[in-house]
Structure I
Amino acid sequence: MGVLKSATRGVALGCFALAGSGAAFAGAWDTLGIGSLDLLYAPEDFVVESSVTYVNRNVDYDVTEASHSGGTGVTTGPVSSRATPNIWNYQGAIKFGMMDNADCLARINNPFSIEEEMDHDWRGRFSGYETQAKTFAIDATCSYKFQVGEGRYLRAIAGARAMDMTYYSQAAHPAGVPAVVDLKSDGLEYGWRVGVAYEVPAYAMRASLIYDSEINADLEGHTEVTGLAKFDSFSSLTLPQAVELNVQSGVAPGWLVSAGVKWVDWSVIDVLSVTNAAGNETVHRKLNFKDGWTVKAGVGHALNEQVSVGSSLQWDRGVGGSYSDTYTVGFGSSYAANKNVKFTLGTAAIYKTSGSGNANNLASHTVNEYEYDGSWAFAVNTKIRVSF
């Protein structure tokens, strides 16, 4: 039993999360994927962890219908354009033990992100050729562990999140100049987290259930039609609630299996609306998202005291529009340089299914309907972990 406990623990804290690095940018805007709170359960009293993920994306949009205000059809410019620039995702976290039974995790990350950039002269340009929606978040999560039997424990989990959000978009104006919307949240927006976990450390067994609340964001800034007009603009957005269930267990000395499912209430976002100071809409896009589901399973193995390897499979149900279903296979390895320092490297291949969507703006009566074929994306994740 002692061998199973010690060897399997190395896998859980090493390659296992890494093998799922392809989860970045699954689940619509979600960059965290499944298992992002695993560091909270680390056995050490103090852990610092930093990770960076690079994603190479390859999605081309093909315009099927385009017009600008007044219903004038657009017939110039390329029909097809690469829509997905390559992206970086980051996370930094500190876990510390407050006392024997209490642990806390603090981190910074960018939990939600959209980055799209098409050719500036593509046929759908009057509805938009660049969109960036980015977040910066600080969150803190703590747990208190109760013994509920010999070698069995129950954790009560609670936390808070503070988030800043920006939104930027560019489109072509019929006058031949760019039209820019640039918004930022009016101060930090807040949410909360609660959960519970059941653990049997001797078998590296854990089951956890975590709930994250909605976060309501109010944004303000300006809209500018270059050289023609500039005015104050406002928008409000509800970032969705989520529920995540994770289960893991050792199955043999040095072997760990895991499964997780995450539900995100993306259907709460049905319309993107931007108004001017008079309350009149300048942007009205029907998003009509449906709820997101992510399912993931994986296996990890400790080859020796220093090296662990792992792999995972993941399916993510698309929420609609530019977010179609994705299927991900991930592989990773970790190397413990000594008892305090561990390096991890992971890679993933992500297949995105074909789909269709639109960027129609009902306020300006511009139309951009598009479709896209299936495509592959590739992710690389690096992580360093220092513990005391």
Structure II
Amino acid sequence: MTLLVLACLAQVTLLTVAAWALPVLARPTLPFGVRVPAGRVADPAITARRLRYSRTVVTLGVLAALGSAPAVVLAGTPDVLTTIAALLCAADIALYAAAHRAIRAAKRHGDWYAGTRQAVTADTTWRTHPVRPPWPLLIPSLTLLAGTTAIGLTRYSSLPDTLATLRGLGIDTHHRVATTPGTAFAPVLSQTAITILVPVLVAALIRARPETDAEHPANSARRYRIYLRGIATLLLAGAACADLTLLLLALQQWNILTPSPLTTAVTWAPMAAIAAALLIFGVRVGEAGHRLPALPGESGSGYVQRDDDPYWHLAGTIYINRHDPAILVHQRLGSRWTLNLGNPVAWTVLAVFASLALLQLLGIIDLPPTS
């Protein structure tokens, strides 16, 4: 029970810190997902809303932490963790959406773009001199996949009739499933999916529309290149970390390692390391590289980035622009990319994933399970 309470408190802390950090790590010209001119980033309406949001998020986190311990004790099951996390996430999302609406209203009423010259910029060297991902970082993932497969093939014939279930942060020895190629090699299938999909994702991000600023075109293009190269490196390294975690989970499922709290900690240490690396990178470099310093000679253009708020919806998370040929665009919330739902190709991609999910739901196909 003590471990369950500690897990719940850790979960509340992580969610609160993540929600608090969203506006802190965001680009100054995109407070709460609203595009504003650089001259307005310190407007009282923005600073007041930031302060109010931060205080309320921290207050909710403290209340959730105080209430979670009694809730866990009364419930006595891990299911309460999911409920508390869902309620806290919903509250934080509501706060963020309220801040987004408030700043957008202040921008509209104050006519913040009056007297500015709006423009967009394009880096013509992006196609001729693209960012080169560090593809050699795929070697550890491929090695781990091959090693896990070899161990599984060697071990399969001596496995018992039932296997412990892969569940969440480790192995559930109390719930067992029949030994079949699908259950025994589930970690290998997950490794295969990660090893294939992550490089595909990196290649897609490299070809996505660059996030440049018309006010500082040269500076923003250079910073975005550094940012994108770092993201590609972390994604490929993260694939290796995920494959290592899956290997350790497989060794426990195949009765080579004994499940224990120490084993679980070691198993998830690679994922914790890559999560810490992503956090440090985000703090030092910033979204789209906006925290990187400018170089001498990278002066402003006299323009401001075009106000493209009409194309962004749900607090800057959904992008719909039929006149933009880009398929992937950098999201306004966090270091992520999103599909341009104004492009027919994006709907084709979504249709493929929806079809796969439907086929799995109907039992026609069996996708690799997630750990």
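Coordinate-derived values only; no laboratory data. Source: prediction; values computed, not measured. Cβ atoms are built from the backbone, for glycine too; each structure is taken alone.
Once FRET efficiency 1/(1 + (r/R0)^6) of positions 33 and 65 (r between Cβ atoms, R0 = 30 Å, to 0.05) is calculated for all of I, II, which comes out largest? Don't jump to the answer; show the numbers that get you there.
Working: I: 0.30; II: 0.65.
Comparing I, II by FRET efficiency 1/(1 + (r/R0)^6) of positions 33 and 65 (r between Cβ atoms, R0 = 30 Å, to 0.05), the maximum is at II.
Out of I, II, which one gives -1000 for helix-only ellipticity at 222 nm (-39500 (n - 2.57) for each DSSP H run of 4 or more, over all residues; to 500) as computed from the coordinates? Label of the originating structure: I.
Given 13.8 as the derived value for mean count of other Cβ atoms within 10 Å over residues 97-104, which of the supplied structures I, II does it correspond to? Could the numbers behind the result be given before it?
Values: I: 13.8; II: 19.0.
It traces back to I.
Structures I, II were shown, and log10 I(q)/I(0) by the Debye sum over Cα atoms at q = 0.11, 0.13, 0.18, 0.19 Å⁻¹, for residues 81-208 alone at -0.81, -0.92, -1.06, -1.09 was computed from II.
Of the structures I, II, report the one carrying the highest value of Cα Rg over 2.2 N^0.38 Å.
Working: I: 1.07; II: 1.13.
When Cα Rg over 2.2 N^0.38 Å is calculated for I, II, structure II comes out on top.
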